[in-house]
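Read the figures in this text as sums done on the coordinates, not as results from a lab. Predicted, not measured: the structure shown is a model, and the values here were computed from it. Cβ atoms are built from the backbone, for glycine too; each structure is taken alone.
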Structure I
Amino acid sequence: MAMGRPRKDPRDPVVIMRAAGLEPLEPYPGAGTPWCCRHEACGREVKARYSNVKRGVGICRWCAPNAPVDAEDAAALMRTAGLEPLEPYPGTDTPWPCRCTACGATVTPTHGSIKQGQGGCGPCGRKKAGAGISQAWARRRELPRTDGEQAAEELQTFGLTPLESYPGPAGLWACRHDTCGRDVEIRLHNLHRGLRACPYCPPAPGGRRRWPPDEAEALMRAAGLEPLEPYSGRRQQAWRCRCTGCGRETLPSLGGILAEQGGCRHCADVRAAEARKTDPEVAAADMRAAGLEPLEPYATSMTPWRCRCTTCGSEVSPTLMKIRTGGGCRFCASAVTGKVCRVVGCASRV
């Protein structure tokens, strides 16, 4: 008689389940069948498979990292945060209507946000934030204040002369910069933080500076532009002006003028066209070489130019560009074409 495969001792799975923290509540059903046990860590009844527990997984679904949230535990967490649920648990990321036990307002936080430590009641949160700001201002008022004489002495160390009484460390203080003589408004605590005393003076050789409105307008007028609105204080922002050359409105920037880019695009195009324009004497010589005598001054290479053909005496208006590409008098061209046609016709009849 052939001997079959020996069965394992049913006590072995029990030992493995107990080692994993599970107490079996029924006999061993098989490796792949759910086995009713009690998890000693949380006390819940679970159904774990022996094959999964043996591999170290699937011990307790309630204690797993992605475990489902128990409705009673979720409600208890909300009550701990001062919120009384008004509806059954909808899910960890779904708004959950609750009533704040402190102010009585109806709010809709999520279980996940409360679990992360966020507040659940907006009105109470704003009230706490306002109280914190009030306490911060109260602590600030308790700090020792700098008197006016001491502040004026500190101001002189930065090369500034005060023009009014000391407004406080955070108040704008009208002063005069001793280096450039301009009136500026600074805050004493900004100077303590290392900011420069005068925004109009460059911070270093070759550095950027803030242009005063009067100097900015003078630069625009020197470039042939009359400002139509006040200077915004930003060198790269478009500034509506009128070109004194052509009278058109344009939108240059102070930065472009400082970079010598020009302010009026129309005038720039006209200057570029003038630079590319052919010398009138050279243009007239090209026309005469094609058998055409100009009858008016040269305009542009694309403008019809009234001329007289020296061959047939007809008045024509070709462009210099057409002449340079092999064109000429259209009447002479028609006559030549007719002769060719007659010759070809005769040849065909022959």
Structure II
Amino acid sequence: MSLLDWELTEERQSLHRALNEMCSRSVGSLQQTLIDAGIPWIGLPESAGGSGGDAFDAAIALQTLSSNSADAIGVDTGLVANWALARHSLSCDRSLIATAADPRNTLVGSRTGAGELLISGTAFQVPADERIKYLLLATDQDLALVSLGSGTLDLDENLAGEARATIRFENAAVTLHAALASDFTPIDLLARLALARAIQSCGAMTALRDLCVSYARTREQFGKPISDQQVIAHKLAEISELTLMTQAAVATALASETTLNCAIAKSVAGRCARKASMLAHQVHGAMGMSQEYHLGALTTRLWSWTEEAGRPEFWNLSIGKTFLEQPNPRLWDSIVNGMKGSNE
């Protein structure tokens, strides 16, 4: 089985089908259905209160939900927040946790005379509303879990209508905290959230590709499907190519979860999403702008996720610096050996 076939195991296909059915049957109560099924905690061992499985299983859940344009806030809890907590030997109750990781964040920690950690500053573009119980964040020295109610929330939405908040803290007490591990920095938490957005983009782009192909094969002009027109066929081929590039980048990051591979996955996903969205609307014409049609729900999410957890331009700079900081920079070796680690 090739790396790109990672999602084709019997268990993951079963999860994919089950989630598709949940999305079609639980439109008004999907969030609670997902919680009851333990979906947000996939990737966290059962012994730690999770639903079991690994990062690949959590990715299937994220991909499937994003391909359905589902409103499922906090579903990346296991993949991102619980992963970071486990790296620091911390655990939390079975709650939805939003991760506050954005290049613009100004979060800092201070300590009282008794050694209690307090958090101050602002977190931007946090995927949080009243359904989220905790917020995970990283300062320069600590990883901390804080109650969402300990900050001042400015609730908003992204372009796709998904809940996003700006949260301000002033000497907020923390629920859990630990000093950052020697091999962990705030950029590692940001990269993990970036991987989650790349996975979501992968699911949305796959659905976008299928939607474009289906539309072009059924929409007729001059007595034949528009997919027979060379210009449309070229656009469909390019959308498929961009989707495959995103799938490959995500698969590589899941197979070797280095910060560099996560950064590359987010950069590739964002750049491909921008181009694929443009081409998809060109294929559909005015039809693609209809609010009732699924294309708009996909492209607005792709545009939004591209801007979250670090834009491609942010990660391109980070990737370049990582290469240049190697003792003996070997660009070609780093590219071809990317699945083995960041600096091999």
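In table form, for the structure just shown:
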item: Computed -10500 for helix-only ellipticity at 222 nm (-39500 (n - 2.57) for each DSSP H run of 4 or more, over all residues; to 500) - originating structure among I, II; result: I
item: Value 46.5, 133, calculated as Rg and Dmax of the Cα atoms in Å, assigned to which of I, II; result: I
item: For 0.05 (FRET efficiency 1/(1 + (r/R0)^6) of positions 13 and 101 (r between Cβ atoms, R0 = 30 Å, to 0.05), calculated) the corresponding structure among I, II; result: I
item: Structures I, II, by relative contact order in percent (Cα under 8 Å, 6 or more apart): label with the highest value; result: II
item: Entry that produces 17.2 once Kirkwood radius over Cα pairs in Å, for residues 157-308 alone is calculated, selected from I, II; result: II
item: Structure (I, II) behind the derived value 0.35 of FRET efficiency 1/(1 + (r/R0)^6) of positions 37 and 285 (r between Cβ atoms, R0 = 35 Å, to 0.05); result: II
item: Which of I, II leads on FRET efficiency 1/(1 + (r/R0)^6) of positions 181 and 269 (r between Cβ atoms, R0 = 25 Å, to 0.05), largest value; result: II
